[in-house]
Structure 1
Amino acid sequence: MIRVLQIIDTLQAGGAERLAVNYANELRNHNVVSSLCATRLEGPLLSSLDNEVGYIFLNRKSTLDIGAVLKLRTYILKNEIDIIHAHATSFFIATLVKILIPRLMLVWHDHYGNSEFLHKRPTTVLKLCSLFFTHIFSVNNVLEHWAKKKLWCKNVSYVKNFPVLNKTEYDLTNLKGEGGKRILCLANLREQKNHIRLIEAFKIVIKDHSDWTLHFVGKDFNDHYSTSFFNKIDELNLEKQVFFYDTKSDILNILKQCTIGILVSKSEGLPLALLEYGLARLPVICTNVGNCGELISDKSLGILLNSDKDYEIAKALASFIEDETYRLNCAKNFNEKVSKYFSKEAILANVVKIYGKTI
């Protein structure tokens, strides 16, 4: 059996982090001995990790934390790991340990969310590290083409993200507002996610639909953008209709309480939240960034926005609010597409096949 270690910098509830945990948990069903390493910070996703999955936390304090590198090396040798599957920015420590253990195969998973702005991406260190990559997984076609053109690894594949929604029995979140009239945005408080524009659009919507509410779930980084977000809610007097819940682990429970799922990001890879909306049978509205157009490929699947202007977002929301039949049909069709083409079984079977070719 292949022994694979997923590496991720934190276990905070972001898309790349959730996917790393999903890989670690689900690969056990594909004849893989699975482990996971968090390098810098633990978080709420640790509770989602199956007990049968091996786990190590490095508590890495700096980029060149030699103690953390040696701790990781010891774990890999002790557990006879064959492949390290490094997600996002964890590629650097993965490269260091690959240099120390040359027999290791290193797969890098590129989750870069700003794929609309790749010209601004720092590449010097990544390009050097790519000399040690056996294979690169890219979460959308844009990143796949970029890696083939810019990096020094000849094996690059577009690998779809897949959603997993597990039922939890604890720390259950009760959303405010009226049932059947809740809009959900599942995204950490980062500028690229465009929360403030969504709030401005929602202010337009409630002129005619004052009984609807907007709910944000995601990590608050307590930075300038966070301050702007909460100031906008206050400025528009939306404290009783817009609610923020920070990081939550009971995502399935939250999705079940909502009526519409929305993302109006300025840039994306292939957002896991969008797939989770589909798996939970929510009708979706999303901006046409990253590979979102692959998911919402026609109007029967949801509403794909070519603009993030507030009135365009408001128009899309009003369409779903005012036409229940259209809303429910989109939810059904999108659920069927996600279940068929983004199933964990098919995607992981392909990943394990690639793993097998690397060793």
Structure 2
Amino acid sequence: MVTEFNTAFSFNGLPIAYADLSEVAYSLVKEGDPYEREIGDFLLDWISESEHILQRTSGSTGSPKEIHLSKKAMVKSALLTGGFLDLGEGTRTLLCLPVSSIAGKMMLVRALTLGWELTVVAPERTPLWSVTEDFDFAAMVPMQLQASLKDIDRVGKVLVGGAPVSKELREALVGKNTIVYESYGMSETASHIALRKLNPPENEDSPGEAPAFQALPGITLEQDKNDCLVVYVPFLSKDPIQTNDLVSMQDAQSFYWLGRADHIVNSGGVKLVPELLETRLEPILNRRFFLTGIPDTVLGEKLVLVAEGKPDEELMAKVQESGLLEKYEVPKAVYFLETFKEGKSGKIQRPEILRELFKGE
């Protein structure tokens, strides 16, 4: 299947014609490192006669599943992003994400479709350390962006996604020359369908405060009766995409993400949104953590805190005495796990962590 291709495309400094993609792909598969073999496999799939690409979802909120994405839809998504971020032909781009993820695949699709000068490095925590040149654009997960702050001014624009961006990281971006956009999307939407610019801040008096996500042109939004986001993406499907994301709509095209409906804890008839409470606790907990509900004979569910690292007997007292939570919002217990399981994007895998933590119970 011949897909849209821009002849300005180059790969690690070498101009590549469409007819040469298969040769490049086979070379990567045969001789490359594991991340390069992933790129080769994707390129072979991309130029194959199939009209779809097989993608595995992240599994961050449930069991991973395989979905089929239309190549035409992926191309339209690439064009939409390129237009919105003003990233045209000749954009010097760094690919430092695994191509097993939809984010990594879409970086390749954008480069092929828009004619970018693509430089590829291993998807490691500090991707800028292995290259010396400057770039117009890169996509990173929050962990990579955090580790690259010292060198991030070498990149004109950064798209960050795959996991929530902490307030600490947003505050660290204040004063940086790099323009950073946070993305909202999922595998099913062929990467992001909404963006928000994290810096410079919209309100100079509130550095680190994130604005609302803004839907990309042509994409429309609704909120269902349960306050969950419903997305209409014309180039993907005539049918709406129902999410489990709780949102607060600012207007018809923008929203604030609050948390996941399937994470809500109903404790004694009070509905608690863990992600909202986690945001308040971020400044005082210097470790990764999350809040969740577990069965309780009295309350039905009780809110508990799950923290990464060695047990700290003072952690619960710190939460209780912080004044950041109302009395009914304070977790009833704290559990520690030495290391959190995470996906390739750095997003913690809550279901897997809870299964490990409570196995045998």
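Throughout, read-outs are computed from the coordinates displayed, never taken from laboratory work. Computed from a predicted structure; not experimentally measured. Cβ atoms are built from the backbone, for glycine too; each structure is taken alone.
For distance in nm of label points 7 Å out along Cα→Cβ at positions 133 and 165, the calculated result is 2.6, so let me know which of 1, 2 that is. Derived from the structure labelled 2.
Taking distance in nm of label points 7 Å out along Cα→Cβ at positions 21 and 221 as the criterion, the highest value among 1, 2 goes to 2. When distance in nm of label points 7 Å out along Cα→Cβ at positions 109 and 333 is calculated for each of structures 1, 2, structure 2 comes out greatest. When mean count of other Cβ atoms within 10 Å over residues 237-244 is calculated for each of structures 1, 2, structure 1 gives the greatest result. A value of 20.1 for mean count of other Cβ atoms within 10 Å over residues 77-84, calculated from one of 1, 2, originates in structure 2. Which of 1, 2 yields -11500 for helix-only ellipticity at 222 nm (-39500 (n - 2.57) for each DSSP H run of 4 or more, over all residues; to 500), as computed? The read-out comes from structure 1. Taking relative contact order in percent (Cα under 8 Å, 6 or more apart) as the criterion, the top-ranked structure out of 1, 2 is 1, with the highest value. One of 1, 2 was used to calculate mean projected area of the Cα convex hull in nm², giving 17.1; which? Source structure: 1.
Taking mean count of other Cβ atoms within 10 Å over residues 189-196 as the criterion, the largest value within structures 1, 2 is that of 2.
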